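These are the structures, in structure tokens.
Rule-based calculations on the coordinates, nothing more; no lab input. Because the structure is a prediction, the values reported are computed rather than measured. Cβ atoms are built from the backbone, for glycine too; each structure is taken alone.
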Structure P
């Protein structure tokens, strides 16, 4: 039922329209025309003005042909760097870039699958309820589009996010919360050769704080990392200031609270020991989610997979996605594997069979949802 040549051509066309984070405008204009050609009612919200992108989130609705509860499909439009002037190359059933950029399968493979699924519905006059589509901006680097989406435009209470690197059949039912810490350690400068004892080394304070911390793998659900340390300019001055960026994640919000408080306490204790000051900005970037194996949304995906001879399996994720944000906004959401291979690298690639299977899976999900 899926037109393989058409969905591959669409995907290759999409990735050649550059849409780096905060510059999704050209692609948004193009995909709006694609959606309107499928008789969708399309709206662009004002998130771009809030987060500094040249487009807002694209929210579309395909009116149902039969009564029923609406469902939502979602992807993000932005791609990571280097993502300008992508040149897709097909070899032995796999789509690559030319090796100088990412491919952009993260996340345009999902968008191509959604568009193909809607085309199949139209061509075959398949009955369906309302289908909503949310294509977000600025997902990479903070999920900012989803955080600022106009949810008044969405009526669906169940969402399928197409943004995981697992095989088609993967159902992400659990994802972590994340905290970010921006820390400034303030010491006191002094000449390192003449009177070092008059200074307070911000580097030493930071090192002492980090030495106190539990980091990396905390337990099976929790991780923490010091990602960036910046400070100092010359060797003959006791470094007066250091900036640190760190993060903590956990599948359990309570565990995350504990880990983040521990990291803050370590910085504060080190500063007190050395007589320094510390400024800490702690932000919850997104909350954790966990969907039951028996939830209807999981059961629908499993049944859809089985109907088209795909083996379904549930999994948890160590990273965040728009799925986290939908769940915190009252929309039960799962993230589906679509075969994004080696995303965020120059070796990113996509098997054509995975693109086709994803489109087939979406059609089957719509059929089952309509029947329910």
Structure Q
């Protein structure tokens, strides 16, 4: 995996010029650069200036992001664009590099920076040109919410530069899931390795790929290890604190606070900000570690799933709801299908469906902790695209 700062590349180019004997020209360039920096203007990363991707939260002048795939997208016209990214307590206090936020920066669809936020503040030159140009810029959180969050300070634009939001897509999809949706370990194809935000990349996971293939805007709510009634367990003990439904109506869940003030789970989400045409729920893989073949536990899962569907429907009254599981094993799928049928029978809501993903194959490899590889995610996205196209007509 290649991580770098674009600003470092610019410094390397300047250093190469000095070595070639162009000292005078470089001095002039440095003076010009200093003048240009003095003329930089700032643009706040808020909805009137940029397209907000997923659930975001503004504190003072900084846009905070927690969940996988959250970010901003905008059209920039000008000669230079700098961004300043700020880390949370994980960046300020943590000694664990596996907890830092991983952020991707894109210009015209090409990833120009892949950054681990190990410092309280990181400055990047995203774009620079001698002549004004128009480019599309996207900044995405590649890692998940639980371990770390990050903020985007006001964008620094060159003199005369402008920023405007990219257009909304015709189709909108929300994904609710666990580590599979987060892209857990997808950049580490050694199944014996464990969790790290350094090897998470949501853009290589089925949900992001599905949105791209359908040319849809998306929002994601996913946390590794979480389920409907419990998080993952290897000793039969239920972990109710790792159940998604209790956090779904918030900004997310994290062990770290936004700007040392509020935790994402303490902030209510306004569902009018993103109204999906479809909601895809992929929860049950972690519940299966607890339920296994125990019928009573599976029934508990089904009953809780019904209640969660009621919440999802309340918050998304017009969306097609698709309930799925199976990429890492489908033993719990019958209990999921039962929940869907029980919900429909109880509420009369027929706009809810269940389907089973194909289980990952050995021939496609395994990522960290036996999670799906990008090849598996690619197949899963094709399957989900087909399902959504059939349901959405």
**Study point:** Test item: FRET efficiency 1/(1 + (r/R0)^6) of positions 202 and 298 (r between Cβ atoms, R0 = 35 Å, to 0.05) calculated as 0.10, pick one of P, Q
**Key:** P
Check your understanding: From which structure (P, Q) was relative contact order in percent (Cα under 8 Å, 6 or more apart) calculated, if the value obtained is 17?
Key -> Q
Review point. Among the shown structures P, Q, from which was the value -8500 of helix-only ellipticity at 222 nm (-39500 (n - 2.57) for each DSSP H run of 4 or more, over all residues; to 500) calculated?
Key: Q
Point to revise | Of the structures P, Q, the one that 1.33 was derived from, the read-out being Rg/Rh (Cα atoms, Kirkwood Rh), for residues 122-209 alone | key: P
Check your understanding: Which of P, Q yields 6.1 for distance in nm of label points 7 Å out along Cα→Cβ at positions 90 and 234, as computed?
Key -> P
